[in-house]
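Every number in this text was worked out from the coordinates using simple rules, so none of it is lab data. All values reported here derive from a predicted model rather than from experimental measurement.
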Structure P
Amino acid sequence: MKNSNWIRKNWLLVAGISFTGIHLGTYLIQRAAKQSVKSQSEGKQEFE
């Protein structure tokens, strides 16, 4: 039960880290997706 007590005391820190982690993760996924689309479109232009 010691763990849940720590989370209750530091809920703002836990929420902030979670929020930052989720947004950083979605940013990296979007960046990877954009680069994938970019490289695919460049590949298609080479064949045309």
Structure Q
Amino acid sequence: MIHLTLIIVDFLTGLLAAGAWALASAGGAIAAVVGGGFLGLSMVRRWRRKR
């Protein structure tokens, strides 16, 4: 019975770690998209001022 409990705990810990990794990856991707959008917008504004 102890082995089964350890397997379940190990499985849940793995799920928690995978969920945290997925959340961090998604957060990084979202931050990159938002940052890229702001950078692109500022570059377009600078380009319009020069013309």
Structure R
Amino acid sequence: MNQGVTLLRVERARRKLYQVQKKYGFLTHPKVIEQSKKLDELLNHYQTCKSES
């Protein structure tokens, strides 16, 4: 996956995290934590791609 695609996925995951947090209201809610982990994974992948180029 290239950097551009990964960056788009990061932005989508970030928006979804905001939506989930707004819906459930607590940062400790399992759905919020799950989405936060997905965003973290994508950010780590993006950083790896960026450092390899």
Given that mean projected area of the Cα convex hull in nm², derived from a single structure, equals 4.0, which label among P, Q, R identifies that structure?
P
One of P, Q, R was used to calculate helix-only ellipticity at 222 nm (-39500 (n - 2.57) for each DSSP H run of 4 or more, over all residues; to 500), yielding -33000; that structure is P
